[in-house]
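So, here's a batch of structures to check.
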Structure 1
Amino acid sequence: MSKPILAIYYATETGNSETLARQAHERAVAEGQADAIVANISTLKPADLVSKQLALFVVSTWGDGEPPSDGCDFFYDLEKAQLDLSGLRYSVLGLGDRDYSDFNGFARKLDERLTALGAKALLPRAEADLDYEDTYNEWIGQALPLISEAVTAS
C-alpha cells in the first residue's frame, strides 16, 4: 500500500497564502513527504476530499469574514455538500487582519465545516494576523511531525 499523499491547498487574495503553502510544500518534501502536492483551492471540488487522507489548508479571509475570490466556489459547494470526510485528517492556517470584526472568519468556517463532515483535525486551527511569520512557523512545525506519524501509521 502506498503512503498517503499530503495535499496542501491555499486560498488567497494577495498571494500570502500561496507563498506559505509553497513553503510548507518545500519543507514537507525536504522532511520526507515526497508525496506532497500544493494547489489552489479553486482546483478542488468538495467530493475530491473523500479520497484524501491528509490535507493542510492555508487560507486568507477577505472582506467581512468571506473566502477570497479563488475560494468562494469551493467553500459554497462545501457548505451544501453532504459528504463523509471521516477518512481525512487536516489542519487549517488562517491569515487575517484583527482590524476586521470577523477575524479569520473563512478559516474558522472552513475548519468548522470540515469537522461537521467528519474530518479530524491534526491540531487546532491556527489564526495569524498581518504579521504571520511566527504563527506560520509554529503551525507548520507542529503539523509536519503529526503528518509523518499519520503516514507511518497508515
Structure 2
Amino acid sequence: MARQHFDMLDFKILKMLSSNARKPFLEIARETNVSGAAIHQRIQKLTSSGIIKGFETIIDPASVGYETCAYIGFILQDSSKFNEVVQLLKDIPEVVDCHFTTGSYDIFAKIFARNNEHLLEVIHQISLGAVGRTETLISFKEVLKRPIPIQAENFD
C-alpha cells in the first residue's frame, strides 16, 4: 500500500484510537474541537482507505484456557509449497499470526495452545508434507505489547 497523506486531525484521531479503540467519537470530537459528524467522516475515510484495518477486542489467552504461547519458525523442503503451507496454517485456529520472513525461516507463526501437550499436537498437525523442519520457541510471559507509535513527524 502506498503511503497515505494525513493532516494533524488524522494524526490526533489515530493517536487517540490506537491507545483506546473504544473511545467515543464525540469524545474525540470534543478533544479536537471538531464536530462529531466530521470525526465520523474522518474515521470512515481512514477505514475505507485501509489505514484503519479494524477494531479488535483483546482477550487474555490464559483466561480462556490457552496457557502456552509459542513462536514457530518453518523451514520448507520445497519453497514452491509456500501457499500450501500457509493454507494449512490458516486452517489451524491456534495459529494467530503468520509471517513470510527473511533469514533462517521461510514462515514464522505465533500459536496459542492449551498446554505443552496440545502445542505438540498442533506442531505435529503442521509438520506434515512440505515442511522440512520447524523450530519452536515457547514464550514464558509477554512483557511488552503496544500499538505502533503514531508520531506527528509522520504526518503532513
Structure 3
Amino acid sequence: MTVGAALFLGFIVVQRLSELAIARRNTALLLARGAREVGAGHYPVMVALHTAWVLALIVFGHDSHLDRLWLTLYVLLQFLRVWILATLGGRWTTRIIVLDEPLVARGPYRFIPHPNYTLVVAEIIVAPMVLGLTWVAVVFTLLNAAMLYHRISVEDAALRPGR
C-alpha cells in the first residue's frame, strides 16, 4: 500500500464512520423531538452501496499513486461538506427524518435544493479518480444515481406541504 493511498483511504473510512456516529446521534435527538422517519426501507440498500464503494476504493486503490488534480478537487469538496454539516447542525442525518419545522433555507440550501446529495455524487466520482479508478467512479455513479432517484422522490414527497 502506498503511503498516500493509505492516508487518503484512511481519511475516507474515518470520515464515513464519524458521519454515521453523528447521524445516529442526530436521528435519535430528532425522533425524541417528535420527528418521524420516512422511507426507511431503502436505507440498508444505501448503506450497502456506500460500503461497497469504500471497499472498492480500498481493494482496488490501495497501491495507487494519488492524482494531485483530483485530490485538490476532493479537498475542496470537504469544505462544502463542512458548510453543509454546519448549516444543518443537529438536523443533519443519513436518514430521511421529517420534522414539523420549516426547512433549512440558508447556507448552500439557498443555492441548490439537495446540496448534500450533490456533494455525495461528486465524491463518488472524485475519490476513485484520485486513485485512478475510473471504472469505480462510473459503476458507483450509476448505482448511486438509481438509489438517489428513489431517495429524492421519497424525501420530496415527505417534505411536500399537505403530505
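What follows is calculated from the coordinates using simple rules that are stated; it is not laboratory data. Since we're looking at a predicted model, the values are computed, not measured. Cβ atoms are built from the backbone, for glycine too; each structure is taken alone.
Ranked by relative contact order in percent (Cα under 8 Å, 6 or more apart), structures 1, 2, 3 are topped by 3, which has the highest value. -0.56, -0.76, -1.52 is what came out when log10 I(q)/I(0) by the Debye sum over Cα atoms at q = 0.12, 0.14, 0.21 Å⁻¹ was calculated for one structure; which of 1, 2, 3 is it? For log10 I(q)/I(0) by the Debye sum over Cα atoms at q = 0.12, 0.14, 0.21 Å⁻¹, the value -0.56, -0.76, -1.52 is produced by structure 3. Please state which of the structures 1, 2, 3 yields -10000 when helix-only ellipticity at 222 nm (-39500 (n - 2.57) for each DSSP H run of 4 or more, over all residues; to 500) is computed from it. Label of the source structure: 2. 1.00 is what came out when FRET efficiency 1/(1 + (r/R0)^6) of positions 8 and 104 (r between Cβ atoms, R0 = 35 Å, to 0.05) was calculated for one structure; which of 1, 2, 3 is it? It must be structure 1, since only it matches.
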